[in-house]
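Chemist: In what follows, structures are represented as structure tokens.
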Structure I
Amino acid sequence: MKNVIVVCEAGITTSLLVTKLKELAGAEDESYNISSKNTEEGLEYVKDEPVDAVLLVPQIHHKATEYSEASNGEILKISVRDYNNMNSYSIFEQLNEALA
């Protein structure tokens, strides 16, 4: 099972995105554990738990270095366009490519 977190400033706005990503993972028969965290929770989480990928929403792209230093997982920056349009297909495709 691949452990993935989606991180945003407060951890609230990503709930719809996480739901859509879980649906896509289920449709593709992919084994993912996908959850959302706020910035501080996410940073502590990656220090304590192994993660395969961290998806950062545009508002916190500036935290990429901190997450990269705290985790061995892939750090992916969700584009402004994909996030604003909730383009879960594009985001899921990028996630799969990064973890292939």
Structure II
Amino acid sequence: MSRVCELTGKGPMSGNNVSHAQNKTRRRFLPNLNDVSLMSETLGRTFKLRISAAALRTVDHRGGLDAFMDKAKAEELSPGAQKIKREIEKARANA
């Protein structure tokens, strides 16, 4: 399973471990990913996603999954999240 946020596309970064003696060795900074279930008010169902803690705060700040998907760029979303975005847009168009 890849270590990439499904909503923001945030993935591992690389950098250095720096010791007191200034020895530098390469390391990876992994995103803080969590398995969460988010509710869509438009569709009336929940979706299980693997997202970063920062993305979860953003979803709460914007007012839920539907509001987040309205502003999200499709290129940043995972294929599963793109499908959710299309379903939400389709449901709103029909309503």
Structure III
Amino acid sequence: MGAKPKSVGIRELKARLSRYLRLVREGGVLVVTDRGKPLGRLVPLTRDPLEALKGLAQAGVVRWSGRKPRPRKPVARAKGLCVADLLLEDRE
């Protein structure tokens, strides 16, 4: 899906932030590390969320049929009480 992400430590990132943001702006992916352990990732924003979803599907991270999601049924229902009442009851 592209080149291997570049890794950078926190100290280096702070010292040369503009340089690394330029790299991300140009489409690069940057893995931020803390003492050699991955901490986070800086990736360019996509303008179209649909394109991001297609990219995730191509990478095998998600499966998507391309159709609009169907509404889901509620997992649980409380008969006769609203959520606020249930929370108050639980706190007692």
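A short reminder: the numbers here are calculations on the coordinates, not readings from a lab. From a predicted model like this one, the values you see are computed outputs, not experimental measurements. Cβ atoms are built from the backbone, for glycine too; each structure is taken alone.
Chemist: If log10 I(q)/I(0) by the Debye sum over Cα atoms at q = 0.11, 0.13, 0.20, 0.24 Å⁻¹ comes out at -0.26, -0.37, -0.94, -1.41 when worked out from the coordinates, which of I, II, III was used?
Modeler: I
Chemist: Out of I, II, III, choose the structure whose coordinates give distance in nm of label points 7 Å out along Cα→Cβ at positions 24 and 48 equal to 2.9 when calculated.
Modeler: Going label by label, the one that fits is I.
Chemist: Out of I, II, III, which structure matches 18 when relative contact order in percent (Cα under 8 Å, 6 or more apart) is calculated? Write out the running numbers ahead of the final one.
Modeler: On the way: I: 30; II: 27; III: 18.
Value 18 for relative contact order in percent (Cα under 8 Å, 6 or more apart) corresponds to III out of I, II, III.
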